[in-house]
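Pasting the structures in now, so scroll down.
Nothing in this text is a laboratory measurement; each read-out follows from the coordinates by a stated rule. Note that the coordinates shown come from a computational prediction; the quantities given were computed from them, not determined experimentally. Cβ atoms are built from the backbone, for glycine too; each structure is taken alone.
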Structure I
Amino acid sequence: MLDWAFMASQVPDYARAMLTTLGLGGLAVLLSWVLGVSNAICWYFGYARWLIGAYVELGRNTPLLIQLFLLYFGLPQLGILLSAEACGVLALTFLGGAYFTEVYRAGFAGIPLEQAQAATALGLSKPQLLQLVLWPQVWQRQLPAAAATGCFLLRETTVLSAIAVAEIMYTTTNGIALYYLTYEFLLLMTLGCLLLFVPLSLGLRRLEARLA
């Protein structure tokens, strides 16, 4: 039988863990989105394509856990001391930036070249071309892929438990180790994840439908 009274006593800890997950994950999604969009714009206009390509391949083809360990254990060897939370956000940003870069690079690549040529012939500058012609199309076309990438990054915050960030996975594994109540903590973690991600997923679906 599950110990429901004990599970109720753990709700405040899980509430704090969920806030940590949302805070760190949300910040990482925002930073990686900015990085990805910036990279895609630079790629479209022909700036540092080889460097952006190398970053994308490195970011997407190395596990997040390895990136996390390199930051958390490697930076102190260089005299750079960062908190576990800061290392987690940086690692998630590095990973997410690579995925967002590809999402928006594909969006820009899907716009017919004739549109840019026509805009240039009319005398539009590159910022005007981006603002008036390219970005409105890319934003709407790539919203589903960008939303999926953001949700993926939020779920990846569970990896941060490996460096003792007190998010939802760390709270669960720590609780199991302390109280040996495996099923209770796993159920609490499952419910916490559902409360975090299902409303977000439904909200993004409604936004996509409204913009379609």
Structure II
Amino acid sequence: MLTSSFFSLLPPLPVFPLQKYRFYFQEYDATRHVIVHPRTVWAIGAFIGEYDVPQCAPGTPAEQCSHEIWGVVKAGGDNLHIAAAHFHCHAPTCLAMEIWNNATGELICRQRPVYGGTGKIAEHKFDEPGYIATPPCLWGDAPGLAPMPLASGVEFTIRAITNNTYGHHGEMAFPEIALVPWNTTSNTSQPGVMPKGAVQTEWRLLSFSG
């Protein structure tokens, strides 16, 4: 392990950070590859899903300090279905985010952070203290996956829950949704269809609490 005294002996040098990426891909096959609409966002809060979290009452135990924001979204598009949901919120205050179907009352997706070093991550090499994982919600026709729910024309409630032991600015309630085209005849996702543009989403904020 290098110590600060070691670095103090080194002459000042310019720093040129390097990054290395590895991309895995398949050659595109229009008969089987389904193209996802790029980065459909169901953000609630301000323009890009940001909002301020007020501090809970002084003396409240940390485990009882929570703040919630609720909003409703309605996705556009033509018979698009949800393949994946990745919720963007800020560690370490993010406690959970949820999507509910307003018409049926069904909980579509709930995501909670999984903390490294707690034994809750299956592979030991990834179960590292100090790191947080937020597993996405996934749908599809593969074994173990639920069918892809319809998104177009459906109203969903987004619920974001954070810890507010300390008040903070710039929290985000920012679900990123992967939407795919649908074949009504086969009742499956439709391969080979190129998105014609961004999916328009209506949204409104319901309330803050906590």
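Here are the numbers:
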| quantity | calculated |
| --- | --- |
| Top of I, II by relative contact order in percent (Cα under 8 Å, 6 or more apart), largest first | II |
| At a computed 1.13 (Rg/Rh (Cα atoms, Kirkwood Rh), for residues 93-132 alone), which of I, II | I |
| Structure from which 4.5 was derived, distance in nm of label points 7 Å out along Cα→Cβ at positions 37 and 181, options I, II | I |
| With FRET efficiency 1/(1 + (r/R0)^6) of positions 21 and 149 (r between Cβ atoms, R0 = 30 Å, to 0.05) derived as 0.35, matching label from I, II | II |
| helix-only ellipticity at 222 nm (-39500 (n - 2.57) for each DSSP H run of 4 or more, over all residues; to 500) derived as -500 - corresponding label from I, II | II |
| Which entry (I, II) yields the derived value 17.1 for mean count of other Cβ atoms within 10 Å over residues 13-20 | I |
| Value 49, 37, 25, calculated as Cα extents along the principal axes in Å, for residues 45-164 alone, assigned to which of I, II | II |
| For distance in nm of label points 7 Å out along Cα→Cβ at positions 125 and 173 computed as 3.9, the structure of I, II it came from | II |
